[in-house]
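Pasting the structures here.
Each reported figure results from applying straightforward, stated rules to the coordinates on display, with no laboratory input. Please read these numbers as outputs of a predicted model, since none were measured by experiment. Cβ atoms are built from the backbone, for glycine too; each structure is taken alone.
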Structure 1
Amino acid sequence: MLKIENRYIFGVGTAKKHILIAPWDAKTFKKFAKKFVGHKINKKTIGLPNNWVVDKKLLHAMIKESLDNQKS
């Protein structure tokens with residue numbers, strides 16, 4: 001979990017068959033979900049296969065967006 005003070009910003013979890021990512025901001029989730037077409041989009045998480053190639057720029061953009069949304 002990425003947490004600043006008492007606010008959760010972003011979460012990542014791994015399991016045997018998948019990786020779950022979870023931006024804690026609903027606006028961020030909605031905005032970036034379309035970048036994960038073809039993967040499992042749940043209500044608050046995005047399921048990715050374990051062999052997903054990490055897109056650092058995308059994850060950084062999601063975290064920045066979550067931080068920006070919490071400022072407003």
Structure 2
Amino acid sequence: MAKIEFFTDKDRKDWELFRSQNRSKITRNEYKMISQLHAKYYNHPYHEPCTCNPQTIKNWIRQLNDIYERNNNN
């Protein structure tokens with residue numbers, strides 16, 4: 001469970017922009033943003049997971065989407 005339940009306005013806008021992109025790959029800047037947001041909202045030190053196995057970043061995206069959905073349902 002996330003320590004912080006709701007995105008700030010800036011984070012929500014950044015996440016909406018990210019979600020609006022219809023691509024199968026993410027950019028380096030998006031990778032960093034996902035890592036930063038996950039560290040912030042799941043209260044852990046910033047680190048970038050290895051790109052050799054994309055499962056971690058995919059899980060992080062799902063978890064951040066959960067926060068985003070909570071934002072939009074409240």
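From which structure (1, 2) was relative contact order in percent (Cα under 8 Å, 6 or more apart) calculated, if the value obtained is 44? Answer for the origin of the read-out: 2. When helix-only ellipticity at 222 nm (-39500 (n - 2.57) for each DSSP H run of 4 or more, over all residues; to 500) is computed across structures 1, 2, the figure -20000 traces back to 2.
When mean count of other Cβ atoms within 10 Å over residues 22-29 is computed across structures 1, 2, the figure 8.6 traces back to 2.
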